[in-house]
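Where a number appears in this text, it was derived from the coordinates with a stated rule and is not lab data. Predicted model only: the values in this text are computed from it and were never measured. Cβ atoms are built from the backbone, for glycine too; each structure is taken alone.
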Structure P
Amino acid sequence: MKFLCPSEALGEGASRGFELDELRLFAVRREGLVYVYKNRCPHRGVSLEWQPDQFLDSSASLIQCATHSALFLIESGECVAGPCTGQFLTALDCREDSQGIWITPQASEDDL
């Protein structure tokens, strides 16, 4: 497990981008739970945010790709609208404890 950030650095309904050992990723907190994904749209492999730490749509209820306006469910990373409908963001295992948020970086077939 690798340390990502202190818990208070990711507020409720917020998103935040990170770079950890050359891995670009982002985290979202929704209803107290933390979700972490690689910062890579499955449509073209581009980064999702339109400005630093801006990964959510205007209602903060969906993850939005700034390039293609694709929309993804926060809880699963599934694309529900846009050019990659039915595809998924790459989720990373994470846990939260008294020290903060931790992730398990994993190599995937996309990285090969």
Structure Q
Amino acid sequence: MAEALDISSALRRGTLEFCVLALVEHEDRYGPEIVQRLAAERLVISEGTLYPLLSRLRRSGWVNTTWQESASGPPRRYYSLAEAGRRALHDFRAEWNGFRDAVDRITGLDAR
């Protein structure tokens, strides 16, 4: 079982930032909402893992942030996709398709 967790963790580590970019592609989101959306897809991470990742994405210019008032507490920092992030996500998607297809062929998951 531990080996399965290691595989899952390794796959998540290589793709998580692009999953986050995709989540903010069409709708601004704040941290806990991003965690909930990832958890709904079984990509469970903690806020303690997400916020350093969001900081890296912001510093790289891939996401923009804005503060918005909240009816239920302090203002929230919302994340949106920057133009550089849009290009990075586009490039990832193009690369991912070929990568996934190659892995499927090699591992026998290709239905062809």
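A value of 0 was computed for helix-only ellipticity at 222 nm (-39500 (n - 2.57) for each DSSP H run of 4 or more, over all residues; to 500); which of P, Q is the source structure? Before the final figure, lay out the partial values.
Working: P: 0; Q: -21000.
Answer for the origin of the read-out: P.
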Q: For the read-out Rg/Rh (Cα atoms, Kirkwood Rh), a value of 1.03 was computed from one structure; give its label from P, Q.
A: Q
**Q.** Structure (P, Q) behind the derived value 19.0 of mean count of other Cβ atoms within 10 Å over residues 37-44
**A.** P
